[in-house]
Structure P
Amino acid sequence: MTAPRLSGRLARLADLSGGYALADIGTDHAYLPIYLVMTGKIQRAFAMDIGEGPLARARENVRAYGLGDYITLRRSDGLAALQEGEAGTIVIAGMGGDLTLKILREGERVASSAKELILQPQSNIHKVREYIYRKGYAIDREELVLEDGKFYPMFHVPLERKEGKKPSCSGMAWNMACRYGEPGLVLDRDLQRRYLLHKISRFLEIEKSLCAKADGEGSRIRRQEISEELSYAKAALVYFGGM
């Protein structure tokens, strides 16, 4: 039996794996750990999800591929079902940034005992990158995938060492790095440019919509937030484009 064919997003996540025992948080169908075990990149995996429905699908797929001895399924809303050091790679992908941060903070001891994190937050990406930087870690690889008209930024965090290039903790460079990664880490510069242009277009649309609304306090605050995000995206387009 051949390994399942992964989507572009999952395939790129698989590329980031360093070959350690892997914990896939929010595994859904468990295709990522199944693929990595079947291709021989890893020997052991934990497929974890909070929902019984996704776990049932994952269990069915693990059984169908005959990998019950290699992939352990656990019901969990984060890292609580893992022991320290049990997984060398922790993948948290396809969730909002706030939930990703909640999982990392509540499971900090387990997360810090791993060798690497692979993170792909769906929103508030800057909050997740900022958390990683402020914990003293560096991001050593960034990936960007365009799939079905949607951009998916993801990044790899080695935990065995804290040295490495990290942005200055202030100023425009810090804000751009937290939002869009560091220059040189995303290798597909054309795709990164398209992503930044997409963000700029989206912020302009939101700004226009807000200007058409009543000028209340909440609307003014939101306009200021969008104006700041627009300035960061425009600065990143110039800064990264010049690298």
Structure Q
Amino acid sequence: MPRTRHLKETVLSALATSVSTDAALARLEPLPAAALTGPLLSALLSPVPLVRWRAVAALGRSVARLAEVRLEDGRNVVRRFMWSLNEESGAIGWGVPEAMAETLVHSGPLAVEFSRIYLSYIRDLDKDCTFIDHAPLRRGVYWGIARLAQVRPELVVPAVPDLLVGLSDCDPESRGCCALALERLAPPATPAMLAALTVLFSDPYRFDLFWDGVLSPTGVSDLAHRAYERLRHPEPAP
């Protein structure tokens, strides 16, 4: 294993390589999961978008590896994620909602234990709640729910009403990610849901979406059209 002072450089080099994301992450697999946590958390703040997203994916896999050996070690990292999303922490957990989702994607036990808490981050209640007020941070949860819907849809079905609300979120990327999550979940279509998606057909906002290991341009309108067609004509997702 590289010496501690070189590990961060090793991790960043692997994440920045020009090979596919799966190949890039495979370069980190021989390294101890516990040693990767710190460097990967730092990489979440990289100025290079693809490096940030690959750090999200790598961190989720690493925490899942920890949990496989000792579940409590995985729990401790997830609790660290949760603390960074708490206003009392005094920090903004950039990349943390996405990394937490990737962790739950790759660890069944952690997903069962923490998925309800994760969904609470987009549930705005009149009483005290864990809703994330900061829109740029909240969008990471919407993306994370879409990602979980790809692998563990049964755990995120309860988020459908909140995703419907999220289609009119003030943040355009959040609106797009809500449409993506609904496409993946394909819940029974309601008139309100279809109408909300129709409104987004004229949304001009475009952004880079990380999906299936690739960062590619898309638009809120594109995602809304896909969700609308999927809900109108339900069939197994590809």
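No lab work stands behind these numbers, since they all come straight from the coordinates. What you are looking at is a predicted structure, and each value in this text was computed from that prediction instead of being measured. Cβ atoms are built from the backbone, for glycine too; each structure is taken alone.
Which structure, out of P, Q, was FRET efficiency 1/(1 + (r/R0)^6) of positions 47 and 191 (r between Cβ atoms, R0 = 30 Å, to 0.05) derived from, given a value of 0.10?
Values: P: 0.50; Q: 0.10.
Here the read-out was taken from Q.
Comparing distance in nm of label points 7 Å out along Cα→Cβ at positions 135 and 199 across P, Q, which is largest?
On the way: P: 2.1; Q: 1.4.
Looking at the calculated values, the largest one is P.
Can you rank P, Q by mean count of other Cβ atoms within 10 Å over residues 95-102 and just name the one with the largest value?
Numbers: P: 17.9; Q: 26.1.
Checked P, Q; max of mean count of other Cβ atoms within 10 Å over residues 95-102 sits with Q.
Suppose you compute mean projected area of the Cα convex hull in nm² for every structure in P, Q: which one lands on 14.3? If you can, show how the numbers build up before the last one.
Numbers: P: 14.3; Q: 13.2.
Of the structures listed, the value fits P.
For mean count of other Cβ atoms within 10 Å over residues 119-126, which of the structures P, Q scores highest? Intermediate results must be reported in sequence, preceding the final value.
Values: P: 19.5; Q: 16.4.
By mean count of other Cβ atoms within 10 Å over residues 119-126, the leading structure of P, Q is P.
Work out the source of 2.2 here, i.e. which of P, Q gives that when distance in nm of label points 7 Å out along Cα→Cβ at positions 87 and 159 is computed.
Details: P: 1.0; Q: 2.2.
That value comes from structure Q.
Given -14500 as the derived value for helix-only ellipticity at 222 nm (-39500 (n - 2.57) for each DSSP H run of 4 or more, over all residues; to 500), which of the supplied structures P, Q does it correspond to? List each step's numbers first, then the result.
Numbers: P: -14500; Q: -20000.
The read-out was computed on structure P.
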